[in-house]
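Each structure below is given as C-alpha cells.
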Structure I
C-alpha cells in the first residue's frame, strides 16, 4: 500500500493502558493527546488541533479499537492546543461525550469568540495553517464538569477537579487507585528534550488571559494532596518525582511574580519580562545539567516563555485595574 495517503500512528505507550499521541502542534513532542484504554473502552484527554485528528484516529485503530469504543473526550481546558480539534474528533466518535468545564462549554458549542480571538493574535493565514477549522460540538453531547465529578473509562474511575490558576476553565483528572493525574497545564510544562540525569525539568505556564499565581499555588497543592506518583502533562506526557517538581513549580511561580515586580514600571514591559524569564529559566536549566546552548534552549522553550511574558503582563494589567477600582 502506498504511504503517500496513509497517516502513520505517532504514539508511545507511557503507562498501563495510556498512550501519548503526538499532535504535531508547532513541533514534535510539544503537545500530547492521551488515549486511555481499559476493558475495550477508550477516552481521549485533550485533542490538539483539527489538524491533529488523523493522528488520534490512526493511533486508536493501531491499538485495536474502533471509533465506537471511545466513550469520552476530556478537555482539561479550552485553549486551542488542547481543545481545537475536539469538534472535528467528536464527529468521528458516535458514542463519545465531551467533558468540559462550565466556563468553557459554551465556547466549544459556539467557538466564534475563540476563533476571533485567535485570529486577532495570529492573523487569519497563520491561524488556518496552525489550527485548521474549529468545528463546534453539539451541546447535547457536552457534559459540564462539576468539581469532584467522577467518570469511568472501562473499570477506571477518574475524579475531575477544578484547578484554576493557568485558566479559569481548567480541570484535572485524578485516578486515585493508580495514583496518577492528567494535569493539562496546571502542573506546568516539561519537555522530554530537557530531561537529564537529574530527571525532568519543569516550569509554570502563564499563558494569557487568566493567570493567577495564588490560584496556581493552590491547585498544585490540591493535585499533590492525592499523593500521585505520576502526572501526565499535555506538554509533554508522563513525569514522576512529583514532590520535587511541585516544589520547582511553586518556586517558579514565586520568581515569576518577583520578575513582574521588577518590570512593572518599565518601558517595553513584555519584552523586559520575557528577557528576565529567559535568563531565569535558562540558568535553572544549566543547573539541571542540560548542556544545550541558548539556541537549543530557545528552540524548545522560547514559545512558552513568549506566551508566559504576555500572560504575566495581562495579570499585571488586571491587578492595576483592580487597584484603581478599589481606590
Structure II
C-alpha cells in the first residue's frame, strides 16, 4: 500500500481520470509570468520537471524523449552545423544536439527565463553543462519572433515546447503559418523535429493535426510513437524535410554517422531504432487517413484535458 502521509502530485488527464505520484522532496515551486514550474523528487522516476501541473521530463526516462526528439533529425541532416532549439528549458535537448561534433553553433530560445534558471540549478543531470558550451547562444524570448527576425539559415530546427494548451505560451508554434516560416529558415537539406502530443488510439487529434499541417508545408513528414513511462500515456514525435528523406537512410548509415560524429553511447536510438520508427501501428495510420484537421493562426488547436479538446479563437 502507498504511504498516504507523503506529498502527492496528481496529474489530471480528464475530469474523471488522473495519475498520482509520490513526492519525497520539492526542490522548487514557483509561478513564473508564463506558467507554474515545479521541480520535485519522485521515488519511482527521480527528479521531475512539472509545468502547469503536467509532467515534462523525468530523470528515469528523459533519454527516451530527448533521443527521439533530437537524433533522427540530426542524423538525417547531412551536416548539421547550425541548430535552433525552441523551448527545451531543461537543457537536455541542447545537450543531445551538442553531442554531434559537426555542430558549430546552437541557439536555444526559451520564453521563460526562470524555468531555465531553475533547471540549471536543480537539474544538472539533464543539461550536463550545455548552457555554458562555447557553441551555445541562450536567448530568452519568443521563439517565433526569433525566427521572424533572424537572417540565418539553419540546418536543424527542433521545437521542444508543451502541447498547444489553451492560453499557454506555445499554441501559435503549431500552425501552418509558423511551419511555413520554419521552412523558409531551413537550409536546403534542413530538418525540423518536434514532439507532437499523445498517440493513444482515442486521443490522436493533436498528432494528426500536427502531421496534416506539416504535410501542407513539407513534402516529407514522418511521425512515430514512443512510450515514455513517466508521461503515463503514449507519446509521439514528428520530423519533416524539404529534400532529405529519413526513410532512405538504413541502420548501417545511422550507426556510421553516430560514430563519425562522436555522439557516444545512446540508450534508445541507433540504426535499428531509426528504421523502426517508420512502421506505424494500424490505428495511427487509420487515424491519419480519417482526421483531416489542420492548424492555422486564426484557428489554433487548443485543449485543456484529453477528451475535452476544442478549437478556439
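helix-only ellipticity at 222 nm (-39500 (n - 2.57) for each DSSP H run of 4 or more, over all residues; to 500) computed as -8000: which structure among I, II?
Clearly, the read-out refers to II.
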If mean count of other Cβ atoms within 10 Å over residues 41-48 is calculated from each of I, II, which structure is the one that comes out at 17.5?
II
Value 19.3, 71, calculated as Rg and Dmax of the Cα atoms in Å, assigned to which of I, II
I
Structure with the greatest value (metric mean count of other Cβ atoms within 10 Å over residues 113-120, set I, II)
II
Highest-scoring structure on relative contact order in percent (Cα under 8 Å, 6 or more apart) (candidates I, II) is II
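Read-outs: derived from the displayed coordinates by stated rules, not from any lab. Since we're looking at a predicted model, the values are computed, not measured. Cβ atoms are built from the backbone, for glycine too; each structure is taken alone.
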